[in-house]
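Computed from the coordinates by the stated procedures, all read-outs in this text should not be read as laboratory data. Predicted, not measured: the structure shown is a model, and the values here were computed from it. Cβ atoms are built from the backbone, for glycine too; each structure is taken alone.
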Structure P
Amino acid sequence: MTTQNIIFIIVFVLSFALFFYSCRNLIKYMLVAKKKDDRFSGFGERISRVLKIVFGQSKLLREPVAGIIHFIIFWGFVIFLFAVLEAIVQGFYTPFSLEFLGPIYTLITAVTDVIGILVIISILIALFRRFVIKIPRLQSDSSSQVDAVVILLLILFIVVSMYGQNAAAIAMSGLQENEVKPISTALSNIFFGSNLSSSTSYFVFWWIHILLIFTFLNYLPYSKHLHVLASVPNVYFANLDSIRNTLKPIDLEDESIEFYGAADIEHFSWKQILDGYSCTECGRCDSVCPANTVGKTLSPRNILINIRKRAGDKAPLLVDGKTEGEQFEKTLVHDYIEDKVLWQCTTCMACMEECPVMIEHLDSIVDMRRDLVLTESVFPSNLNNVFKSIETNFTPWAFNQADRADWAEGLGIKTMAEDKNGEILFWVGCAGSFDDRYKKVSQALAKLMQKANIDLRILGTEEKCNGDTARRLGNEYLAQMMMQENVETLNNYGVKKIVTACPHCYHSLKNEYKQYGGNYVVLHHTQLIDEIMKDGRITLQDNVEKEKLTYHDSCYLGRYNDIYESPRESLKKVKSFNYVEMPRNKSLGFCCGAGGGRMFLEDEEGGKINNERAKEALDTGADNIASACPFCMTMLSDGVKHFEKEDKIKVKDIAEIVLENSN
């Protein structure tokens, strides 16, 4: 064993001891979280998602330029692991080589040598985009910028030192059997020639390469690039598709429960703290956040950054058993995250859709809202009336429950109490029952079903608010009360199949009512309309195309439930229109601004989200805007009025459009 081997072993042991110490602390900090969260089922589905999202980089590639850059750097890093492994083993035993792999070694060396150039180019482009072009979403505080530079330069110099090491080795002793390194061979001829008589250059580059790798390894746990370590487990432990985008309930009957929601990091689950560790600070969430886009303070990125900061400040104290001091006079909510940003969220899920590492921003935001509502009773004053109205009138608006079925007068629709043997239950929803504009949609849908010979029923005055508004606003107690009472009513009637024209009702009934024993086949009305049109039960007039029409994706229909095509297929069959898309559509669609209870909150800062979306719709030149949600219809109509276009532009629901053009 040489002196170099002994020095290397010491450096190796110290480096990995420090690395594992840092990782051990991070894991201990995660475990201060008290909220239970079982994420260990569905092994096959989780592995499949890791392969697609982490190794396939599917989410990053939604933005092609940045995605390709990251794809090259990521896969370069993965492929470099062979060279790193070889270099590390050489530290213990200098003559070691992976050459014994034969043809596989040929492939490894050739690919590694070529991809190194691509990685260097990608890093230079990444630096150019961040500091010269100054891509908006990449602009953050100075520490984050320094962090980005350090990581990018470390990777750059690791690759450069690898080429230096390879070039010097080739000059010193030529290529090994089965070794193919075209770039390194060219560099060797340029910089070293064939007369290198000393191995000094090789060992200098080898040590630079190794030390840079160990520096990179130990820098990760203390930088925003911790995501290099945290992203794979975070993607693996993300919610399964079977519970996609559903909020987890609080067990309000558990007398041992110590807190409602989350005021600080120990109230979160280990996964929510892992989300904070996994944030890459790439800004993709901010770039698509509707509130952030129109100038509000809300930054999904900053919420995750502050969760990570708070964990770093308080978790070590909790691990050491401390219970008092300056840090215990602060909380995550209020001191790290302002109350107002939590109320600016529309829960549109655009941030989660774009996040390349599957961070679940909304779980944390709603948990903090729950704390404000249930524990502190600190929330915007106008929500008092909303909560009171849901509790007493079973609707967010101050309407009389006795009037809930008035919209159906003259249509000959039976209630479940009159006859429960219908084919399908029409869940009308609060807007469809009370809002003058959306009552017309309820009537249009009912007429379409009658035309299609569907024997429908309604609950009438037995139907209550689905609970979505209360739940997203953090009032879990009120939400559960509505949900449990509705489930009891539905189950008493033996309801199996439901259709609704409200995406919020649809999402709750289909996905979240299961938490309380409500298992139903639930259709959104756009799915039902598409189905009866395909079956020929509804036929359309053979009109000549006259006007342009565009469609707005509801967040709770699209991103929450992946329903994009059925509304479009129905609209494209209506020959009265030329169909045009807005630039932001489908999973990239822009929120109307009403979700997450924002329908009942005032805009106190920044612009209006609905005006931003209405302008995008108007810019298509469309004469008609189609929607499939009561909230979206209201917000888009208000946006059209803001631009004084209400006399020229019509906002209609898909049910109305199909009915008007049906035979």
Structure Q
Amino acid sequence: MDSYAGVISMSMILLKEQNHVYTQWEKFIHTGLECKVDVRLPILESWKRCYSLGIDPYNTEIHSSLDEQRIRKVRKEKENLIQVAKPFMANLYKFVKGSGFVVVLTDENGHIMELFGDKYQKQKPLTRNFFIGSNWSEREAGTNAIGTALVMKKPVQVSGPEHYCQKHHCLTCSAAPIFDNSGNLIAILDISGPSSASHLHTLGMVVAAAEAIMAQLRIQHKNNELAVVNKRLTNFFKTVSDGVIIVGKDGKVLELNPAAQVLLGRSEKNIIGVPASELFEFRSPLKGKKFSLNEHFTDVDIMVENKEGVSYYLASWEPIINERGEVTGGVFIIRPINQVQNLVNRLSGHSATMEFKDIIGQSPEIREAIRLAKLTAASTSSVLLQGESGTGKEIFAQAIHNSSLRSNGPFVAVNCGAIPRELIGSELFGYEEGAFTGAKRGGKPGKFELADGGTLFLDEIGDMPFEQQTALLRVLQEKKVARIGSTRMTPVNVRLICATNKNLRQEVEKGTFREDLFYRLNVITITIPPLRERKEDVPLLFNHFLEKLSSDWNCTFQVGPGVMECLIKYKWPGNVRELQNVVERVAHFAENGLITVKNLPPEMRETSITGSESTETLYSLPNNREERKKQVMEREKQQLLALLNKHGGNISQVAREMGVSRKTIYNKMRLYSIKN
């Protein structure tokens, strides 16, 4: 009999004499599942599982094990857990060193991953089944602390004949499960040794060590989470486009991101340690107020002086308060005010929607104008668009903007002829609070500031007051603007596109337009032809506008004979705008979707009656030229009166419907002695 069998024989004799459990075990092994035995419930349930699995209680073979490759893989996967557990396992082993006990750590399948034991524990009969890779699941080893704890997911102690396999009756084992942060069982910690040394305190030691390992894993997990969060915050801090400044409890700058350095125009070493109150100055409505760490604020106007002059930003301040309610510093967020202005521009319609493809026409004149405009789009020079009212100057301006490198910036349009003389300066350049009676609280940015980074379109530039032309010239030369009531200059990066229906050179000769401003604006000049000079485009434009109405109104139209002839012969003083309004008029009056000559305005019907060329007499006209002129003027007067009544005297709406400018309407009202 070998030494292992001898130990088993001696254990059996001792157990038969001293241990009631052995009798119960023997009874269960010979009787089976129906047997009623007097043992602890967890042990009985485990015995029943082992019996059902057909485990041989008298098997004396060494436990099965993972091969070397699988062992390396498992230990690699559990590397972090093993590193955390090893110091606690070493601590436990100090208490049992030299007593024949081993301290083991298994994976969730019962395979030993790490082991602390006496030098020759593998050769000792008691502990020869404890080695790296050995399987201690219930299916392999029967009832034992490791395998049973895996099933119960609770701490358990199994001593002597409580083990299902007789070869383990010489052991006492105490095991506790280890769970990850999600509550998943990932390992078992176990102490096993001679059953004669069994003690309840052993299980308590194992449970405490397992709890300590799980606590360390939780701390490590939290540290990893904090490291990830910290890395994300650091990346955000460094890459966010807004300026971020961290201030200490003494009010001095502790840290700032690259964006803040750019916005403030100063390097990090020149800002760290500087009191935050020295970096900026409040503007209205907090002008003159001192910065306080305790007072939260959001999107307040501030002014920063740098090498380039003065810059305006929106700033927010959030104090940092500790658990005792004390302010320990805070965080500044600053963003360029032009970013907010760009958003306002988009929401308020300060954007360009038209492109070159939206310009309708195939005539040589319009194609040449488009060609020049496309070439112009690639540059940053000022552009002067010349053409009569209604020719589409703003469409050209928008198309140039959308084809330029500034297409993502704002497109701000100003009609210099529609703004009262005394207000055009404040409209273009803005004003500070209190600059004049009626000035808004907090002041107001001008169109130059709103157009920063984009395009400013000045329509009817020839109507700009002479005194404001000087201010405009100064802004164009210096690329800086000062609000009315302020001496501080704000840099602006604006491309200027101007439009006029006047001959500016003649205006210069008259003394109503500055010569130096004219040369400043007249860098690139594009003349947009009137509609009467490109008659071949009339059918294209008419059909384009009619198709758009058909789509908007969800209906179809047919054009009767003679209509297009009248349109082509007409002189179109209101140009494309007038044509668009005529299309809407005839569409309204079309019966059953048929557009006839009768639907056209009187002045267009007259052009179709040329004696022998007319096949239909719509109405008689006097032969006398003067009488005919009077009749046309009377009809125009009646039409104007009708539209004024229709729109309640609203000049803008009347001008829009007639396809002419407001100024033309006023001139006609004076001509016909019409009082609004």
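Just a few scattered comments:
- Value -15500, calculated as helix-only ellipticity at 222 nm (-39500 (n - 2.57) for each DSSP H run of 4 or more, over all residues; to 500), assigned to which of P, Q: P
- Look at distance in nm of label points 7 Å out along Cα→Cβ at positions 201 and 297 for each of P, Q: the largest one is in Q.
- Which entry (P, Q) yields the derived value 8 for relative contact order in percent (Cα under 8 Å, 6 or more apart): Q
- Entry that produces 16, 43, 27, 12, 1, 0 once P(r) over Cα pairs in 20 Å bins from 0, in percent is calculated, selected from P, Q: P
- When distance in nm of label points 7 Å out along Cα→Cβ at positions 481 and 545 is worked out for each of P, Q, structure P gives the greatest result.
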